[in-house]
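Bear in mind these aren't lab numbers, they're just calculated from the coordinates by the rules spelled out. Not measured: the values here are computed from a predicted model. Cβ atoms are built from the backbone, for glycine too; each structure is taken alone.
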Structure 1
Amino acid sequence: MKIVVTHSSPDMDAITSVWLIKKYLPGWENAVVKFVPAGNRIDSGKWENKDQKSPIERIENDEVIHVDTGLGPLDHHQTMSDQVCGASLTWDYVKAKNDEFKARDSEKIKDRIEALSRMVKVIVDVDHFKEVFWKDAVADHHEFNLINILEGLKFQFPNQDDYYVDFVSKCLDAILHEFENRIWAEREIATNGQEFKTKFGKGIGFEILNDTVIKLAQKMGYVIVLRKDPRKGYVRIKAIPSNGKENIDLTSAYEELKRMDPEATWYLHVSRKMLLNGSAKNPKMKPSKLGVKEIIEVLEKI
């Protein structure tokens, strides 16, 4: 049997290490997870083989990997470095053992490697308490992040280590997809976005499947962002919320687009900062025939 061992009441470092092994170490996807008191090993012994570089041990009839405990190769507690944690050691090991990662033979694999590396970097910072340096570190919105959700789970469901690992692992799956979408969006914004000018500031438009470009472009300072879905033909236009200086109103664009393409279904949000033509929330809407360039010409005149 293959067993991954980590410490009781696992933190994000321990759970991420387990997740990386079960997801990306070949042959370990069905490994059993077991828990020991922090610093201990499953066999109550010590890591004796100082020359052994592989974290996989034979203990009786089982193959065992200790992560974030046991002072073996995947436990960082014997180093003072704040650039290392159990998850970063595990990621380095898994990356070297996974043939797909070693080959880097597609853009998708390269994006996945970058996404996982960036995720692990966050875990390193959190494991060394560097979230205290995050912008607005005491703001309420941080209570919605996974690190704090895990702490809430431990309070709500005490002593349920398997549950913590299962719950957070599912969340890490979702976060990985979000990181991959973000990396894709970053590349699109840098290379394929169609920038335009408005009296409020710069805007940008895309014809792309990835909806992440909208929120990311807004965070990067674009005041109006347009995305047309090349598959369904739907259009999403979003303006930045009022900031006390400028107040963008998409009403005139809504009226002009309805005039230009009256057969399409256009919806102007009550805030007048979101203009939709098609949505997953209303799949019955009829997509517009207008192209990105035509819509940009309308938005430039707001």
Structure 2
Amino acid sequence: MEPGCLEVAEGIRTFADVRKRARAAGPRRVAVVLADDEVALTAAADALAAGIAAPVLIGDEQQIRAHIQALGLSELLAKAEFVSAAGNAEGNAAITAVRLARDGAIDVLMKGHLRTDELLHPVLDKETGLRTGRLLSDVAFFETGSGEEQRLVGLTDGGLIVAPTLKQKRQIVLNAIEVLHCLGIRRPKIAILSAVEVVSEAIPSTLDARALTEMGAEGEFGGADVLGPLALDNALFEWAAKAKGIAHPVAGHADCLVVPSIEAGNLLAKAIIFLAGSRFGHVVVGAKVPLLIPSRVESAEDKVNAIALGVLYASR
């Protein structure tokens, strides 16, 4: 268990809870890299107003200020810190942000008007980046259920690792467990997803799921319960698990879904956001500071959720 996580995060079930706990732990210095982006600026302003973030806006200062004024974000204009990056080039802004993070001047990095790879390139630089020796992976959360049954469920990795090996999946699980601990989940239930819930030589992801389950039984994931392969329905719904005769603490009650590939994770995440309309947020862990790589089409609300996750994780 990460020191202090439970004291900070007990009882987190919704993104409203995440924001409340992040406010108690914050505000933290959140850098928006190449900040000349309407949705990113709106999210930064909302996170500032909520007491979650102290925004650091990186890029062409004059252009960013003009954009903020056009959006009417007066508090952000008055209270944000501005850091100029020569020529407003993506590379310069990302390099500047990584240097500030490496020097301890910022706590969370969020991408603005640039691609994820343009941010990650300086992050992963072996000499000047933010490597820690750990695998970087994206841990997302969405709200499910209602009333007393409402809760957050994790989803990983749908953002970085294209076709994870078994070794990488092990690290993805470990990263997810660390984040789940900071949401107050003492004994995370991790479902290793595939298309079916039985092991089949014809479906390689089921073989990895079996291996990860065995690792969990041998204590490689600490106090977490790990089970796979599971299909999506019997990972999340008790009735589906019972229908398939699966009796296990994870079955029907998963706290986190581990997908077999980036395609599966990306498709599932976008279905959750755009078809189910669920609140969403995600954070990349494994670097020196948490990284936020929301899609440009994600809403300002979801980006504030991501900022809150990043702040909570940075405060662990």
Query raised in the report: 1, 2: which one has distance in nm of label points 7 Å out along Cα→Cβ at positions 30 and 254, as calculated, at 2.8?
Result: 2
Requested in this report: Match the computed value 49, 38, 21 of Cα extents along the principal axes in Å, for residues 126-213 alone to one of the structures 1, 2, and report its label.
Outcome: 2
Report summary line: Re semi-axes √(5λ) of the Cα gyration tensor in Å: value 48, 20, 17 computed from one entry in 1, 2; matching entry is structure 1
**Report entry** Which of 1, 2 yields 20.5 [mean count of other Cβ atoms within 10 Å over residues 22-29, calculated]
**Finding:** 2
**Report entry** Structure responsible for 24, with relative contact order in percent (Cα under 8 Å, 6 or more apart) calculated and labels 1, 2 on offer
**Finding:** 2
